[in-house]
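Where a number appears in this text, it was derived from the coordinates with a stated rule and is not lab data. All values reported here derive from a predicted model rather than from experimental measurement. Cβ atoms are built from the backbone, for glycine too; each structure is taken alone.
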Structure I
Amino acid sequence: MTALVRETYYRALWALLQGVVTSPAIATYDRRLRAMERMGDGELPALFMVVAKQVTERKSALPLRRLGAEIFLFVANPDPKTASDIALNGMIDAVEAALDPGALALQTLGGLVSHCWIEGDTEIFSAPNGTRAAAIVPVMMEVP
């Protein structure tokens, strides 16, 4: 597998996430992660996608490859009386909906991968009295 082939899969996942970008009016989206504390409230909500762990296993004669990505979601709520994780939950729902192909089907990113899914714990960072919240959603792609 070459870097160009790997990037084909990551580009397909990024293209799928474009639907999330338009649904809750994301102000900032990029494949280059930025630190939330260096972002102004006007740049939030934000969605970033970065390459994560890549796993290769041997199953019989053929290797089984899984490519990971992490989706970073950042939100701000200037009202200290309202929990910022309310907006964060909406963004997580939008990412899950984008990756959900429907009942009894697999998300294949248009036939490029065998399966693409959220795998593992979604990490949530939310201060009880803060005005910002963040989440990291782990995604895996099984490639042929």
Structure II
Amino acid sequence: MKRYLVVANQTLGGEHLLDLLRERVDQGPCTVHVLVPATVDTTHWTSDEEHDHDLARRRLDVALERFSELGIEVSGEIGEHLVVDTLLDVLRREEFDEVILSTLPAGVSRWLRLDLLSRVERAVDIPVTHVIGEPTEVGSG
């Protein structure tokens, strides 16, 4: 059974990820673990770690529900804001067949400006698939 690690934050609830996961399900049985780094919410004037963590939690909860509706065994966790470090912590703990990294488009994505894709590809010895999505709303509650 294939195991996929999905790393996303603002794009986590997007159709682009659902479409990709449908493709993976069509290829055979799989499980998905979702990692949501609690990165800084740039819509606020000041940084608030508790707010960032709560927002990541809401995004994760929505994703777990949507992904499980595809018939996928899915789990997830909130990680620290340092994406590569958090990703490597997960990979030291568990084995995966592929990392799926979802970002905002170039020009908008802070992760791409930080060269996250190249850094992840250099840091892991499994395939990394990069998908681009739009930000998804999770509500402010």
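Points worth noting:
- Which of I, II leads on distance in nm of label points 7 Å out along Cα→Cβ at positions 18 and 122, largest value: II
- Computing distance in nm of label points 7 Å out along Cα→Cβ at positions 34 and 50 across structures I, II gives 2.5 for structure II.
- For 24 (relative contact order in percent (Cα under 8 Å, 6 or more apart), calculated) the corresponding structure among I, II: I
- Answer label among I, II for the case where Rg and Dmax of the Cα atoms in Å, calculated from the coordinates, equals 16.3, 58: I
- Value -12000, calculated as helix-only ellipticity at 222 nm (-39500 (n - 2.57) for each DSSP H run of 4 or more, over all residues; to 500), assigned to which of I, II: II
- Structure from which 2.9 was derived, distance in nm of label points 7 Å out along Cα→Cβ at positions 82 and 98, options I, II: II
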